[in-house]
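These are the structures in question, set out in turn.
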Structure I
Amino acid sequence: MQDQAEALAKSGVNVSVVGAIPISFKCIFKNRFLKFGAFEYEKNGVKVRLFLYPSIPKLKFLNQLVRAKINKRLLTNHNNEQKIDAIHVHNSTAANAALFMKQKFDIPYVVTEHSTAYARGLVSQKEVKSYEPVYQNASYRIAVSKEFCKMLQDIFQLEFNYVPNVVNTEYFVPIKKEKEQLFKFINIGYLDTKKNQILLIKAFAKAFSGNENIKLSILGGGPEHQNLQKEITNLNMQEQIKLFGFAKREKVLEELQNSDAFVLSSKYETFGVVVIEAMSCGLPVIATKCGGPESIVESEYLGVLIENDNLEGLLNAMQTMYKNREIYSVENIREYVVDNFSQQAIAEKILKIYKSIKNKEVLKFRQLEK
């Protein structure tokens, strides 16, 4: 959560990001990744200390034990160098070290949960049991959407509080565009079945086939790239739908600024950072009710929420947004994001939490990397 750490640093918090990062064998072979061990650097006022190590395939619990041991050592070393006032851990899978620090040094900790694994049914009862002590001993429990809070409360029988993810509104800004006939929808995300871009392609083709004034851009890489390209070709939509593949942050910004509406077709999202990045650029949003967007698109003047995995609902929403695009104000959409998801807005929420558990004006703080 580098963006959140940077937001806190701007607010005067002495914050570091610390964490053990497992690297899969697939990543090692595909990218010829051979750099392991300790890495330290500073970025935008945040000190970062990471330890990269290869994870062992199909040995999830062993990998978690290794990760916990490294995290405990990293945090203990940090505390020896400069006393830690509190720890903010992102995801329960990395939280054992925070529990250890509380038990050994009486350091309180906050947990923010991001993982879609709960919504996808990928967390076993055994894992839930193992995470219970982490959540029970946390001074504050956070989930990144209201729907996710409800889900975790049902699972753990504990209170979770909604604090959304952050967007850099100083980077994701709208540009002044000339009015033109061309209308561009955009989707950004990893190309896999969970993101459900195949549904988006089918719905767009059914809604706009033959109207070359309406385009769809899909940015991102992933295992579904070939299948998606095949579907585009089969539907004869090569002139209207473009797969960009993996895109750097600068390209993402450029494409958002030159688009007219953002579409999220995911089956599961605990939040949806790409949604608030698009809205920060002034774009209205069409999104499935997949867990995260329900906490973001709270007004008809921000966009449209549709039922999950619903082709007719998606194509109707795109047609309606295209026909009624004048009702969406770039300025109002961006103002909503600045007020609710900017670095300043989220830093203020997090700082109130930190002060409530430590009652100090200035905190030396460590964030445990997810």
Structure II
Amino acid sequence: MTAKTVCLLRPDKAGDSLKTLPALRALQAARPDLELHVVCSHHNHSVLEPEPLAGLHLLSPEWKEIIEETGEPLFASGAPPEHFDIAINLLCDPFPETDALLAGISATEKFTASKAAATRANVHLVSFPRGTPAGADETINIAGIISQSLQTDLCRVLPSVPRSPRLLPQDLEEAEETLGQKHGKWLALCPFAGVKPRNHPNKRWEAFLTRMTYARWKRFLARITQGGGAYSRYFLFGLPQNAEQLKRMRRASPLSDSIQICFPSSFRALGAYLKRMDGVVAVDSGPLHLARSFGLPSLGFLSGGDQERWFAGRVPGELLLRRGLLDRYPMTWEMVRAFRRWEAASSATGPGF
């Protein structure tokens, strides 16, 4: 009997793919009879690449624009089979581009949480226990979509599967070569989500708030490195697009010689860098989710949002500052105060406080 072919759509950010990994692994454990394919973006390709899949199909970075123009997605590599038995959109929130992508995948049956997409023929609507994905662990939301689509209970398997990405030897070698031999305690700082700081969702103020958030991080780094501290070295992580901002951040610190700027080759490789750290400070972004998946002591600066959905379950050594008192994103003094609390707790109880 030929195995059923299943196509899973995950064409979004790396942090979302981290939430998908446990559900994907639970599915592989519960249904080894399925031939699993994943359609992914360049953001999350490195996270999914080491997984034992029948196929990993990478979309072109311009896939959204191509769909709008032609209605057909363009794959940068690994074009999928012409037809699947089942196609499942794993996004819990509706996005027109992903609806169009699902429409462009040839499958006998299709499943989605998007009501707009479910109006098409052979597309079935899946639902959430609360009627919405809000307020529930996103991994459980994703497992629920798959469970309903394939009539398989994944939630019973989820606790037994690992949540962190698989690191390849080249990731570990890259981190060791870039960071060098370790002496003392190391702290990672990840001030960017994608190519800019995570900030207020009002797009009209985006440029202004981005500058403000960057300025707060610049002052924050100068304050926490003033007069030394528990850490002997500090590492600023970002993308090459962030280089000038990161350099200005480093120059503003009195311990600039102890601060190294790093550009990991992939999101998965970033995991190898972070695993060598004693703590991670980050905005609400993929690096923070990555640190949590490895169980690293982490301090997260959020700007409101659904904490139960994206940060469900306490991780040892974790402190999350949900939002600021005067602004959605915390002010510098709030960031510093939270850091001192987090640092003191870590020093008092050691790793895993």
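Remarks
- Looking across I, II, the calculation of relative contact order in percent (Cα under 8 Å, 6 or more apart) that yields 15 traces back to II.
- Mean count of other Cβ atoms within 10 Å over residues 5-12 - highest-scoring structure of I, II: II
- Which of I, II leads on distance in nm of label points 7 Å out along Cα→Cβ at positions 77 and 333, largest value: II
Taken together, the values in this text are just the output of simple stated rules run on the coordinates, not laboratory data. Just so it is clear, the structure is predicted and the values come from calculations on it, not from any experiment. Cβ atoms are built from the backbone, for glycine too; each structure is taken alone.
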